[in-house]
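Visitor: Just below sit the structures, each encoded as structure tokens.
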Structure P
Amino acid sequence: MGRFKGSVCLVVNSFPDRDGRWKGVFNQRAAVGLSAHVDVSVVHLRAWRPGRPLLKFEDSGAFPVWRLAGPFVPPQLPWAEPISVLVYPRFSWRRIRGALEGKTMLHSVGASFAGVLTSYWARKAGCAHVAQVTGTDINVDLASHGWLPWVRTWTRALNGVAFNSQYLLERFRNQFGVVPNMRTVYRGVDIERFHPEGSRNQILSGLSPVRFLFLGGLARRAGDPEGRNRKGGETLLQAWKSAETDQRMRSASLVLAGPETDGSIVQRWRSSLNYPDSVVPIGTLEPTDVAAYLRAADVVLIPSLSEGLPNVAVEACACGTPVVASAVGGVPEVVMDSTNGLLVPPGDAVAWKQALFECQMHPERLAVWGENGRRLAVGKFDGGKYVGHLLDLYEAAQANANEINNRYPVNLRQ
């Protein structure tokens, strides 16, 4: 476990609240884990709206949470995020500076908004700053507006960066160059909760094998310049429809879960199938139910068009369920082709159709792939190691901040 003993403030775009008890649950888990070792507080960044206080304090018991509301351009409008990044931190500084007083480390989660904003605050407060790069921030947001003057200099206030995958580290390096203490820090998974032994969802258990499970949903991210569902749901629907008439797929079944999988688009698509009863759309799952679905599935499908490192891939491996996934982003760090699943070209419905056939024709491989995935999860993605890796990074980042301050007694970072 790291030796860092300072105080940490997590600055996050999402955190569970009354509007969404599962939003930002990974941020909540990180805060809970850190609170066992260091003094932690959370600043939850929100858009202001009528009736919402600009700053609200909540005491969770383990750590304080500050809900900070500021001006945020609706994501559907052009240039929404870069304008918000310019205005929000300056508007909010006087309100939040008291919550940052005495903190030695600011840890921002999500580079494109929280990271750029926290860099401004770190310079003002004279704090060390660790940013966490998660995926969409570097793949989409910073790729589109990272060149802007008030964005491209944000890395000057970084003393360390945690990346959710090695792929994200390399992509960041290519765009922003080298900054101090760049490390891949896998968030991992609770390998006791996500385990091959345990309850199995009855919907999936009652279907015919091979039972395929897709959890990505069909929602489009607001403000995405390409306007696509980046979880690849459309590719999967196309592949399944073209495959279903083949004799090899007659006994296969598919469960569709996630946002909008129980909506009109899927209903119309399902009604066009020759065998609609083989497809079960169920909508958004409660996170507490995910493990039971993963255990009951024979194969988990991740046809994403872009990824940092998908949590569901790690969770499926921990449950001993093989994964068929697009070979994008950090996915190959979890899915080894023909070892614990298959890698498929993203957006290629013909290749995805063939991958479905391969699983259906060789079910004897699935058990072996599942066992290999479980071993990988235990050895590489044990979530119990995450907090220790963060504390090690904080220690290195604090040393870097001290070195800078010693070199420049007048804090030029201000």
Structure Q
Amino acid sequence: MIDAERLWERLMQLGTIGRQAGGVTRLSFTPEERAAKDLVTRFMQEAGLAVREDEIGNLIGRKEGKNPAAPVVLVGSHIDSVPNGGDFDGPLGVLAGVEILQAMNESGVETEHPIEVIAFTDEEGTRFGYGMLGSRALGGRLQIEELEAQDEEGISIAEAMRKNGLDPAQIDRAKREPGSVKAYVELHIEQGKVLESRGLSVGVVKGIAGPIWVKFTLDGEAGHAGTTPMTMRRDPLAAASEIMLVIEREAARTNSTVGTVGKLQVFPGGANVIPGRVEFTLDLRDVDEAVRTRVEESILREAKEICERRGVKLLVEDLQRMAPVICSQEVQQAALAACEAEELETMVLPSGAGHDGMQLVDFCPVGMIFARSRDGISHNPAEYTSKEDCAKSAAVLYRTVLALASPSPR
């Protein structure tokens, strides 16, 4: 069914676009992204698909079904990248989607439902600090005022869209209506070490962890490092350090929650100055929203106690909240049956990273298939999934999509 060589060759061709310093950089609405879209358009046309771009710039290839009015089975991912990223995060899902539809066309396979493969616009959010633009628009979650977010050069999303021939005022036309999509399926590299640790090529995703991004600001009292006794200090960095240990402890207790302090700023930042202010971010994730909430509450309660004890003022601000997504049982069962048909041992596991499917859950069932990542590395030039694992996971995607796009047995 799957032409492993063709899929691999296309992955390698796409990986040449935006190549620099060993990795790939393809940010949204840039010449590199445009070149990548043009190449994938050619692949879609070679696969015999009808190709179009919607009002947010999502690239879509359609294989018609016996019933063109039936809800579409949507499969895909993204082709934008983080700075100096890898070849597989996103592109595997898009190009595997193209491959399975080309394989169906070459074999004369017809399905009741139409099938579309989609390359979503700006999943990563690197350029504007606001990701999943394409899936947000398709899911009806993107508001026109959000297009005023700017990149480091002061260019807004709206302005970048206009430069690329898109009209920001038309983004509502990219929205799909409830009932128009039967299911969304995404093949993606795991970006973790679970499958590799179990010796498995393919996994079936049970849910996508929802992230909370919170900013902590701690105000204490700056002072001379040599003349202020330890017992008289109001050091916000010492308080922040205690809070970080609480984050580590409370997240680890659940065996499912992950908490990360990824950004830390100390003011004024002198080697011989007790800090007066500290700011840091917390990324807190879990597939179970109730568990995530309990962990967050414990962290905030102890943070307040630590700051009160140390005479430090605490301000906590929400930056982003995204609900976890439980994957559709229908899609999970189709993927598990596909693994069995391919004689592949598999497992069900959560996704710690966010994906476009999170934006589609309001109007269609969502599911994901994972391909093994070597050493769990992602967002890095060393990111790698073998040719064999790409082919095996694409074969599972083929059978999963075929089952979803075929009429249900009576």
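Visitor: Hey, semi-axes √(5λ) of the Cα gyration tensor in Å, for residues 318-373 alone derived from one of P, Q reads 18, 15, 6; which structure? Mind dumping the intermediate values first?
Guide: Working: P: 18, 15, 6; Q: 25, 14, 8.
Corresponding structure: P.
Visitor: Shifting gears a bit: Where does the value 22.2, 75 come from, among P, Q, when Rg and Dmax of the Cα atoms in Å is the thing being computed? Kindly include the intermediate steps, with their values, before the conclusion.
Guide: Values: P: 22.2, 75; Q: 23.2, 83.
Considering all the candidates, the number was obtained from P.
Visitor: A value of 2.2 was computed for distance in nm of label points 7 Å out along Cα→Cβ at positions 230 and 246; which of P, Q is the source structure?
Guide: Numbers: P: 3.0; Q: 2.2.
It must be structure Q, since only it matches.
Visitor: Suppose distance in nm of label points 7 Å out along Cα→Cβ at positions 270 and 294 works out to 2.5; of P, Q, which structure was it derived from? Walk me through the intermediate numbers first.
Guide: Working: P: 2.5; Q: 4.7.
Going label by label, the one that fits is P.
Visitor: Which of P, Q yields 23 for relative contact order in percent (Cα under 8 Å, 6 or more apart), as computed?
Guide: Working: P: 16; Q: 23.
Traced to structure Q.
Visitor: For distance in nm of label points 7 Å out along Cα→Cβ at positions 358 and 382, which of the structures P, Q scores highest?
Guide: Details: P: 3.1; Q: 2.6.
Across P, Q, distance in nm of label points 7 Å out along Cα→Cβ at positions 358 and 382 peaks for P.
Visitor: Still on this model: Computing semi-axes √(5λ) of the Cα gyration tensor in Å, for residues 174-213 alone gives 40, 16, 6 for which of P, Q? Don't skip to the end; give the middle numbers.
Guide: Working: P: 40, 16, 6; Q: 28, 15, 8.
Computed on structure P.
Visitor: When mean count of other Cβ atoms within 10 Å over residues 350-357 is computed for each of P, Q, which one produces 20.1? Working shown, then result.
Guide: Details: P: 20.1; Q: 23.5.
Considering all the candidates, the number was obtained from P.
The numbers here are math on the coordinates, done by the rules we state, and not lab data. In this text, all values refer to a predicted model and were calculated from it rather than measured experimentally. Cβ atoms are built from the backbone, for glycine too; each structure is taken alone.
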